[in-house]
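Several structures are given next for inspection.
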Structure 1
Amino acid sequence: MAKDTASDVQRMVVERIFDAPRELVWKAYTDPKYVQQWWGPNDFTSPSCRSDFRVGGTFLYCMRTPDGQDYYTGGEFHEIVPHERIVYSMYFADEHGNKMAPEQLGIEHEAIEGAHDIVLFEDLGDGRSKITMIGNEPMESARTSGQLEGTKQSLDKLAAVVSRL
């Protein structure tokens, strides 16, 4: 598990292997028209997804619960190494992208101060690839809040999108 060097906290880490080339997984992970198809856990949809995919660019994704409640996630891209690595900040937002505290939304969320989310893309050969997602929250908090399971479900949905490309 990845540890935050400042606090020595074990961060949330999720890995997923895909039966698809890394470039295809990258495309499905970064192109808003595909992100909209996999963003959020099972039974959640993403009615809108905007992204200015460049260093310094921002994104705003909407996740709709099965009962119709919309939650927005905003963020900024800090590092992009094509087909290898994405580093970004992520935060709860309103529909305009304004940052909101999780408590304002009735959500318990424990983020590691100053930690960014990291996604690593690895070519495994033979047309297979792997994503490693390192979250900005402690692993234990991600387990209890449902974030870990939701991330795994989102990656399952991403695999389904990739299989259709």
Structure 2
Amino acid sequence: MDTRQEPGANRPSGGVGFLLAQVGAHAAAHFADGIATLDLTPPQAGLLRLLVAQPGRSQRELADELGMPPSRFVPFADTLEDRGLIERRRNPHDRRLHALHLTPAGRKLLSKLSVAARDNEDDLCRALTQDERALLTALLTRIATDQGLIPGVQPGLRSVT
């Protein structure tokens, strides 16, 4: 009887890239489920987070930062404006541009979003100690920086309609 093991039999299925993708897809789906009660999608949550950090940016700047074509960004922002979460204001320096800002309702929803995000992360990391969680965060931040990812912005918004 041959007792030799297959190469990699003691490793988890897949390498680092696969495991990151697997956990990332799970985390994204779990987050989306968690904020569905707020009637938000992850891309909408991302825009709200950008606007609280950098209010008054133009639609074009925000579309570029999100990696979204401007033609898709306008109806995307319209949805949040229709809900009273963001508002467009004329740029005082260039009246052709609109600057986007959170409304009071948008700020209130953002505080609920923060709680949902924190709950999601706590659930996701429940198998880790605080030190392990801090180390994982540091390592993932280093990888994200090296890969040129925009902090706090989900990649893949180019396909959002």
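Couple of notes before you dig in:
- Cα Rg over 2.2 N^0.38 Å derived as 0.99 - corresponding label from 1, 2: 1
- Parent structure of the calculated result 11.9, given that mean count of other Cβ atoms within 10 Å over residues 64-71 is the read-out and 1, 2 the choices: 1
- helix-only ellipticity at 222 nm (-39500 (n - 2.57) for each DSSP H run of 4 or more, over all residues; to 500) from the coordinates reads -7500; which among 1, 2: 1
- When mean count of other Cβ atoms within 10 Å over residues 24-31 is computed for each of 1, 2, the one that comes out at 13.4 is 2.
- Structure with the greatest value (metric distance in nm of label points 7 Å out along Cα→Cβ at positions 40 and 88, set 1, 2): 2
- When distance in nm of label points 7 Å out along Cα→Cβ at positions 32 and 104 is calculated for each of the structures 1, 2, the largest result comes from 2.
- When volume of the Cα convex hull per residue in Å³, for residues 56-127 alone is worked out for each of 1, 2, structure 1 gives the greatest result.
Computed from the coordinates by the stated procedures, all read-outs in this text should not be read as laboratory data. This is a predicted model, so every value here is computed, not measured. Cβ atoms are built from the backbone, for glycine too; each structure is taken alone.
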